[in-house]
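**Q** Alright, structures below, take your time with them.
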Structure P
Amino acid sequence: MKIPRICILASGAGTNAETIYHFFESKRTAQVVMVLSNNPDAPVLQRMQPHNVVAMPFNRLQFYESDQLITFLQEFGITHIVLAGFLWQVPPSLIQAFPGKIINIHPALLPKFGGKGMYGLKVHERVKAAGETETGITIHLVNERYDEGKIIFQAKCPVLPNDTPEQIAEKVQRLEHEHFAKEVEKWVNQSLDKPLETQTGIQIQG
């Protein structure tokens, strides 16, 4: 059986992308072969340069108004797509080209604090302002609406009264680095056995 080939889409620093790459580096369950960014200046591209992956940017035209990116992914043999701090909404054409094979991580406990514009420190500022006593991460399938795909995993951490948004972000990032790659591996194995369908809904399996 061929090893599943993962492409990671990222917009920022890329710490999750690098963590996932290293997780699969010595495994045969899957392989990270490509990291693409919608931001040509994203640190993730520099971060991944030393590794054995294709690391390059793409533009809005290639993503939304043509099939160039889809064709590139298919020609490169990509089987699964992982969004790791990726800020653009995924177009229907990409979802249809990779049905059930696109996954995302969100830095909060969906359905709370999700949706358009909710990313990075903005999420943690909202968590703090709402007086939440806990937050965490949500890993979910990607559908045509922001942060509404089927949830497949959540992990929680406490929010203390004196925590700043930056401190909340640190706690959440630790959860990301602890769980994301492991859950990607489980998801890839499951999707090979039985293709997953993108849908709206809540189903916590971890």
Structure Q
Amino acid sequence: MNWDFYLGFLITMLSIINPVGIVPMWSELTGDMNKKARKHTAFLLVLTAISILFVFLVAGRPLLDFFSIELPVFRVAGGILLLRAGLAMVSGFGEKSIHQDEENKDIGAIAINRYKKILVPMAIPRLAGPGSIATVILFSSEAVVIDYFVLAIVIVLVMTLLFFTFVKSHWMEKRVDRLIFTVLTKLFGIILAAIAFQFMVEGIGEVFPNRG
């Protein structure tokens, strides 16, 4: 088993999803909800992201073949998308808060109602967006059968970590200074930018091989 390959996928996905760095955004969009409703909403968001990434894990390469896109070209394009995501994390971004009172007292209904309101931008494109989708396709294109199972497990592990981060976010919001979230987000952004640049260099190298 190619443990370096799996570790690279894990690090890349963690850098893109950034479970800790996403807490400020999560807090803005769900901070007015009670703990049970937030938990239900978090589960729906994570389940949506896993489903989308699984589709691209299995069908990503066939989609490239269908549109006659060569893997090295997609590697460069994916690297550019990852680079943009990394630079956005480093430079900072602002999210609009949603402060709406759900009149329905049922926890499930409240969670579904809020889920519909924050599906964009939380699940798409923050969790399952250009960066994570490009990463899944790039790694799956180099995978054999057993690798798909491991990559799927990595996706579930990263999303499970994200889910528990959401569930415990109230604890973090009270005890961790927002500045720490900012520093971690920028750190992950730098790592992601480096990974993106590596993707681009490898892709360009395959598109323009050394003929000397």
Structure R
Amino acid sequence: MSAIKLYGYPRTRSLRALWALEEAGADYQYIHVDLHAGEARRPPFIDLNPGGKVPLLVDDGLVLCESAAIVMYLADKFPASRLAPAHGSIARARFNQWSCFALAELEQPLWTIARHSFVYPENRRLPAIIETARWEFARACQVLEQGLKQQPYILGTAFSGADILLAHTLRWAVASQVEIVSPLLQQYLQRITARPALAAALKREQTA
């Protein structure tokens, strides 16, 4: 069986998948897709993912996009990594909840800010929406804070792929100069981002 291939680019959601691969100790090949050079919008990449976005994972005939889906797939493929609880368990239901929350609630305001700051053409940007998005992010942080309480990880004492998705999104906020007011969330982010697997993933991006 051939090694997993992950197509990605630095400072994008592909870091989530790369981080999960490192946490799992997986054998994989990282393929740099130069977004600025337009490589994601032309063959051979566009033939694999018509959406023209990273990350993209290829594994033994499976072609999978969407960062959260990739993290969940890797969690199931490498059960020894303990990146996800067992199917059918209460813990798995909470894992699913917080993974969806990361994308639907915590990430969306940041993506709104990005789109109306530099992603969209200037004539499509609505600068006034940015303050509303910052407010929305702050509200999502309050929900996350209640979910964490005093636990080290979102599921309690066990690190999971949901922490990858949440911490990556909080890290995105810091990079975008969107304030994280809560000391609890600041401590959570510091704790999660100190993991060796993240350092290894970042190094892999930089050396690709």
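Values quoted throughout were computed directly from the atomic coordinates according to the rules given, and no laboratory measurement underlies them. Quantities reported herein were computed from a predicted structural model and do not represent experimental measurements.
**Q** Work out the source of 26, 18, 17 here, i.e. which of P, Q, R gives that when semi-axes √(5λ) of the Cα gyration tensor in Å is computed.
**A** For semi-axes √(5λ) of the Cα gyration tensor in Å, the value 26, 18, 17 is produced by structure P.
**Q** When helix-only ellipticity at 222 nm (-39500 (n - 2.57) for each DSSP H run of 4 or more, over all residues; to 500) is computed for each of P, Q, R, which one produces -25500? Please list the in-between numbers first.
**A** On the way: P: -10500; Q: -25500; R: -15000.
The read-out comes from structure Q.
**Q** Suppose relative contact order in percent (Cα under 8 Å, 6 or more apart) works out to 20; of P, Q, R, which structure was it derived from?
**A** It was calculated from structure P.
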